[in-house]
Structure formats: structure tokens, C-alpha cells
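Read the figures in this text as sums done on the coordinates, not as results from a lab. Quantities reported herein were computed from a predicted structural model and do not represent experimental measurements. Cβ atoms are built from the backbone, for glycine too; each structure is taken alone.
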Structure 1
Amino acid sequence: MKRILTGSILQLIFVVCALNLNSCQEMNIDSQAEFPVKLETDAQPQYSVLATSPRTIIFNISSNTPWKITSSEEWCTPTPAMSSASSLVAEVSLNILDNPEEKPRTATLTIAGENYEPETVITVTQDAKSKLVVQWIDDKMGSETSTAEFKIISNKAWTATSSSMWLTLDKEAGTGSAEPVTITATAAANAGKERTATVTISNGLEEQTYEVIQKGFILEFAGLDEMENPYEFTGNGTGTTTAEQNTKTYSVNANIDWKVSTEASWIELEKAEDNKTFTATVKNEYYFDTRTATIALEAADKTLGLEPVEITVSQMGGDVVYDGKDHTVDTDGHLTLTTTARVTSRFNLKGNKRKFAIYEWKFSDTDFTDDHAIDLNLDGKPAAHMWMGPNVNFTTNSYKFQIAGSLYSLIENKVNKDSRNKMHTLRVEIKPLENNANKASYDVFLNDEKVMDTVEIDISAIEVGYTLYFGFHASSTGTASMTISSFEVIPVE
């Protein structure tokens, strides 16, 4: 019995050991199991970006093995470029620079995992830099049906559009090309005022806008740049006719009837019959200062609503020679003559000045403290010498106008000291008689009032030219001054 029990116990022990051994073997196999290597990404195989300010491309990588990204181009770089030690999921950004070239470019990025196949390849294509060059129309288009060409160079497809129906384009779209494309713009005839249309040219990335101006009613000065001093007339002429430098012929470009005008009485305007030119003539010689005037072109038909086209012209002061002393010219070009006792202070115009003319002085101030005479001397044949006041050397000449050796009286109570203190204008007119070519008339006006009876003299022995003197002479005494704002000579032909 004892042997049987002992044997049973041994068998039981053997079974238990066998079971325990089997259990240990199974536990050892499970603890040594291997997991598969994996690398996954949501990146797309291909990306396209703009040339300028391209977007940032972002994708994710999930991996249980180390990885890295390589780029074939420096302008496209990943961040991060490899996995961190503890990272299972990483966000990757592709940073892309602007494309400075006028052609597209491509970068290839390769994602490789350690002990992992296959590699992941990503292609990034960047658009070319925009090139849009337009050679535009330089001039205005004619008012008639007219055409003009411009050119487009673009490395991308382009469009061209006109804002107005009266302006059409023979090409409104095209493909990218290195060669210029010529486009013809056609403007319909314009029977109205000048008008403007806008042409917009775009290649999708860049847009340019230009104006087309079409002439309408045409009225303009032409050829001013080709004229010599088109805006300036000289101050004084020589000889018996108006000097050539005081006459200018202006050209006019117009498709309507027009007229020319000026507010200045000293400019004479004459329009040519061909409707293309007009002549401006300065009728007066002018001294001491510069004066200006406006010459205006206007449509003959006021209903057209055109504004006048104007230029400003000037006449320079003429040459003046001063005798004696005590004369000043202020910033306005006004001449002041001053005398004390028997001091000469006057100006003269030497040379062949006209005999037949209207001589006119305008005064801004006069001060005849004493009864000092105004002296006007017109040398030549016949000689003329006027004393508007007392002559202490030759008393018989006081208040007289001596012409060709004869004395003619001024109306003394109209030219006395008080009248001269109120003097604004003095005018001496020497004109040929209309009904007798051998005689001339002399008249004197103070403030537009006649102060001498008309004198008619024989001029059959006349010689060309006067030397004119005007102001104060030593033949008179006392204190006086006068400021002459202008002096002009108006020829009488």
C-alpha cells in the first residue's frame, strides 16, 4: 500500500512539473513578438504654387521609425527636415521663396524612413514670375476714323479690354509668348469734344491700365516750338514802318471755323483766308516797362461749347537814354524824373523815330512845387520844341510849341502848374493830312483835353526821323518831379 501511494505522488509531481514547463515556454514566445515598421503621410504627390508670395504647404507624417526629408532645390525647404527621437506624428511645413525667373521651376522632395520602403516623393511646381510689357500709343488719335497700334509681351495668357464702344481692339486675348503681339486699336469718327477710353491689359497676375485719347473738335496753336520767341515782341521799331520783329505769324490747327481776338489795343490781329494762320502786329512802341496781353482762339460757332485756347504774349520796354541826373526806375518799371533849380533830367530816344505818330505819356504821380516847365524836343526837319511852362532863357518860348521855326501858343490856363499837378496823360499827335500829302497836323492833349489849336505845316522838305527828348531842362527853374508809368509811340502810316 505504501508503495502504491509513493508512486502516485511521484506521478503527480511529474505532471505538475510538465505543466509548469509548458507554461514558461508560452510566456517566453509572447514577450519576444516583433511589430511591423510603418510610415504614413497625408502629403499630396504634387503641389502647384504661385511665383510671388506662394502659400506654405503643410502635411503630416506618422511613423514608428526615424525619417528625414531631402529637397532637390534650395528655394523649397521642409521644416522639420527629420523626425525627433520621441515623435510619432509630426507636422511638416514647406517654405517656398518667390520665383525671380520668368519661367516655372520644380522641386522634388523625398521622405525616407529608416528600414522602410518605399520612399515617398512629392513634386512642387512653382509658376513663372509674371512678365507683362506694353508698348503703348504715344499720341492722341485723330478725330476722324483712325487706328493706332500697341504691343504686348507676356509670358502668360493675356486679355485686353476696352471701356468704350467707340474704341475696338482687333485682338482681345492671346497666349504667353516671348515675341511681341501687335494689337490695332480703331477709334470711330468723333463729331464731338475730345474723349477718352480706357484699355485694361491683364495676364491673371498683373494688370495694367492705359488711356486712349481721341481728338474731337480741333482748335489749337501749332508750331509754337518752331517759332523764334513766339511769346515776346520787342519794345521799339526803327524807320518809317513797324519793325519786322514786331510782327509774328501764328499757325492754327483746326477742323472748325475760328476767330482770333485780344483785349490789347496795341496788338493788331489779322486772320488769313485759309483758316490756318493769323498775323499779330504790335502797333505801338513801348518804353520803361514790359506789358502783357492774351491772344485767344475761339470757335466761331459758340454752340460747340469749346473753351478758348489762349497764349500770353509780352512786349518788352524799348531802349531809353537818360540825360542829366536825378532819374530813377522802380520795380514796376516806372520812371521818375526830378529837378531842382536849373537841373536837366530827361530821357531821349535817339535814332530815326517816326515823324508821323501819336506820342503818349501816362503818369502815376506829378509834383510841380514850382512852375517848372515840361520840355519836349523833337529834333529833325521840321524841328519841333514844346515848352509846357516858363522858359527863363527864352521867355517868348514859354507856353509855346515851336514848329518849323514858328511859335504856337498853348492854352495857358489848361497847362498851368495846377493842371500839370493833376496830369494823368499827355498826348502829342503828328499826322499827315488826308486831303493834302504835303501837310501835317500837330495836336496836343492834356488829360484827353485839347490844349492847343491844331497846327498845319508844310512837310514837303521833311527829313526822316526825330530825336525825341522829354523831361526837365536847365532852361527852366524851380522844383518839380513826375513819375511816368508808360510811354508809347503809336505810328501813323
Structure 2
Amino acid sequence: MTSLRLSDRAGRGVLLATVLASGMAFLDSTIVNVALPRIGHDLTASLADLQWTINAYTLTLAALVLIGGVLGDRYGRRKVFLIGVVWFTLSSMLCGIAPSVPLLIAGRALQGIGAALLTPGSLSLIQSSFVPEERAKAIGAWAGLGGVAGAIGPFIGGYLVDTWSWRFAFYLNVPLAALVIFATLRWVPESRADEVEPGAGGRFDVGGALLGAIGLGGVTYALVEAPGQAGTVAVWAAAVMGVAALAGFVWVEHRERHPMLPPQVFASAQFSAINVVTLFVYAGLSGVFFFLVLQLQVVARFSALQAGVSLLPMTVVMLAFSSLSGSLAQKIGPRIPLVAGPLMGAAAVLLMLRIGPGASYVWDVLPAVTLMGLGMTTVVPPLTSTVLAVVADRYSGVASGVNNAVSRAGGLLAVAALPLVVGLSGASYQNAGALNGGFRTAMMVCAALFALGAVIALVFVRGKAATPPPERHRCSVLTPMEPGVRTQH
């Protein structure tokens, strides 16, 4: 069904459900970062435990988000989306009541599974529900509002941690999910890939799904555990298994009749280049968020609420300029924004080197986070719309899943690798001197990641918007914010 408009009540209902759901997943990605020091104190957690608190969620989300897109395309996007929302909510409650680190990490892993089902669905439901001429506008609203939801996470997390407990950061998802379920049942139409192209379903790619999950899991485990167990058999076995599984995933996807990740989506060089930019930008951003909230609270002695409020300028900038950024990118093409945005991000990260003991919010924090907001506002709308502008409707779930998986994998690997690179492990994050030194090195690495994203965009992204190759079954579509895609078939 592609008959809805933003002026219709049903159209606004679809936007409400999808924005709230994806915002809930984005919110959880950022809100927990602010709570990390308090979680570490209450549960006597090591740095590796804190890494796993972040990475257990990101790992299952990155590993399974492609499956979520495929399941929605084949069995009903609304159905899979609702299952994801309910799953996410129940696992959030488990995280809230977790009495120990292992149970919290298990709950976070389960949260990631729910997010993997609802995140690609939130985008593909917009793409399949709205008339073609309204899709870009709806996607722009989804991108901007979803970005704001993620950006206010640190503020909300800080307030909840200081006023109540870090556990309320997870309980917050319950009322949000209730509203999402109501709006979905009332206004969101069902859709499947075979409505666009009969026979698009096919057999489920179990081998590809398992190899992808094992590959990401093995590499992540090796990176996180290396500081304490560098030469152990377990770390080396995990690393070798992870790399071998990822190589096997590529091999299987090229030979599978109904692959989870159709190689056709990479036929566009523009699509591949945008996803590489996504990888570097989101790796840099995730590394910044992981270390910055620790630096503000442990070294600069901000409270959790003050640390969260410190990041609010990003929200304000994204809210004010996301729509303008998307419109400008449509006029001038994606290359300039995709070069300028990461460069602004790199400059913002270098400004963060000023944050240390006795840091001033106005002089040391505010300029850096404001510039970071401008950089992400510049890069996110064209990143998403361009990547989805080169893929076809039958792959809308897979396409958004690819871009989401790339962004999550970038963040996953950054959070796993950076403490190893800067020499932090165990409880060293609680030592202001050790953390301050590690933070400075980590920011240099994150600045380099942003800069690499800009270089890739400059060299490989075309100046004009991508146009998919003509095909037999062509349906015009655009797309979202947390990386997405589109191919024509």
C-alpha cells in the first residue's frame, strides 16, 4: 500500500509510530552511555564489563539487523516491526531489574535483537506506505526527529541517573513502546516485498545469518578481551573464527540462491562508497560518545545530569537544521555535505582535547559539541537519502538493514578497539589520570576516522544525486537517517 500522505491522519500516525520506535532504539544507544560510571559503581564492573554493556546491544543489532529487514520484506513489515517493539520492551525491563553485570549484558543482547527487528522496519514502512512524491519529505522528518531522539538520550539519561537510578533509563522504554504499539495497530498498513514483485520471498538464508553473527561476535570478543587476555587461546581463537566467518559470509552470499544480503545491492559504486563513509563516521561518533561521558564525569567531575545537559547543543542544532541540510543536499548533490560534515566532526573532536580536569563548560565543552552537531546535521540527511536512492523497493528492508548494520558495526568495532588502542583496561577508567591520557589518544583516533570518511566521500561520491540503472520493475523510492539503501530491480 503506497497511498498515504503526511497531510492524512493515517500518514501522520505512520510517522509517529516509526519515529517513536526508531527513536527508542537510538535513545537506548546513547542514554546508557551517560549511566556507565554509575552502573560500574553499583555493579562493581570493569572497563570490559562496560564495553560489553554497550557492545552486547550493538553486536546483536549489527549482526541481526539484515535479518530483520529480510524478515519484514518476506513475512510482513508491520508484523515484524511489532514483534520487535514488544521484544525490545520486555528485554528493557530485564535490563532494569538486572542484579548483576552478566544479567545486564544478557538483557542488552536481547534488546539488540528487538532493535534489529524494529529498526529496518521503521524505515521500510515509511517507504512502502507513502506515495512516491511524499517519501523524501517523510524520510526527512523520520531522520531529523529520530536523530533528535538519539541526541536527547544523554540528557534524559543524566536526569534519570541523578534523580532516580540508572535502571529507569531502561524502564522509560515501556510507556514509549505502548504508544508505538497503539499507533501501529491503528494506522500502519501491512506490506511485503512480494506485493511489489511476486516471488520476492524465497528461502531464508540461515547460513548467511549464522556466519554474519559469528563473524562480528568473534572479532568483537577478541578486541574487548585482548587487554586482559592478549595471548590466550580464547582471544586468538575468537579472532580467527570471526575473520574466517566473515570471509565465509561473503562467499555464501555470492552463491546462495536467496541471499540475506543480495550482492546486487552493491552493484552501485555510489552505494558502496556511501557505506564506507558511514562506517568511518559512525565509528568516530561512537568512540567519542563512549569516552566523552566518562571523561566529563570522572575527569572533569561533572554530574551525570551535567554531562547529559552538556550534549544538548547537538540536539538543538539537529532539530534546527536537519531539514535545511536535506534540502541543500538535494540541490547541490551529496559530495560537498559528505566531505564538509565529517571534516567538521574531526575539528569538533580535536576541540574536545581541551576537556580535562576543571574543564569549563562554556569554553571547553560547548564549542566542541556544537560543532559536532553541525557536522552530523550536515552529513546525516544526504548520507541516508543518497544510500537509499540507489536501491529498489523489493530490497527496501535489506537496504536499510545494510546501512544500519554498517553504522552499528562501525560503532561496535570502535568501542571494542579504542580502549585496547589507548591502553585502558580493568578499573583504570575510574582513575582520572589514566582516563585523561587515554581520552586524549582516543580523540585523536576518532578525529582521524572522521577525516577518513571525508576523504572517501571526496574521492568516490559523485557530485550529483545517484540515479539507479533502468530496470524492468522500477519503483521510485528515497530513504532515511541511520544509513539505508535502495536498488532497482
* **At a computed 15 (percent of Cα pairs over 39 Å apart), which of 1, 2** => 2
* Answer label among 1, 2 for the case where log10 I(q)/I(0) by the Debye sum over Cα atoms at q = 0.10, 0.13, 0.17, 0.19 Å⁻¹, for residues 54-165 alone, calculated from the coordinates, equals -0.51, -0.65, -0.88, -1.00 -> 1
* **Origin of the value 1.9, where distance in nm of label points 7 Å out along Cα→Cβ at positions 46 and 126 was derived from one of 1, 2** => 1
* **Top of 1, 2 by relative contact order in percent (Cα under 8 Å, 6 or more apart), largest first** => 2
* distance in nm of label points 7 Å out along Cα→Cβ at positions 142 and 438 - highest-scoring structure of 1, 2 -> 1
* Asked: Where does the value -2500 come from, among 1, 2, when helix-only ellipticity at 222 nm (-39500 (n - 2.57) for each DSSP H run of 4 or more, over all residues; to 500) is the thing being computed?
  -> 1
* Structure fact -> Across 1, 2, distance in nm of label points 7 Å out along Cα→Cβ at positions 246 and 422 reaches its greatest value in structure 1
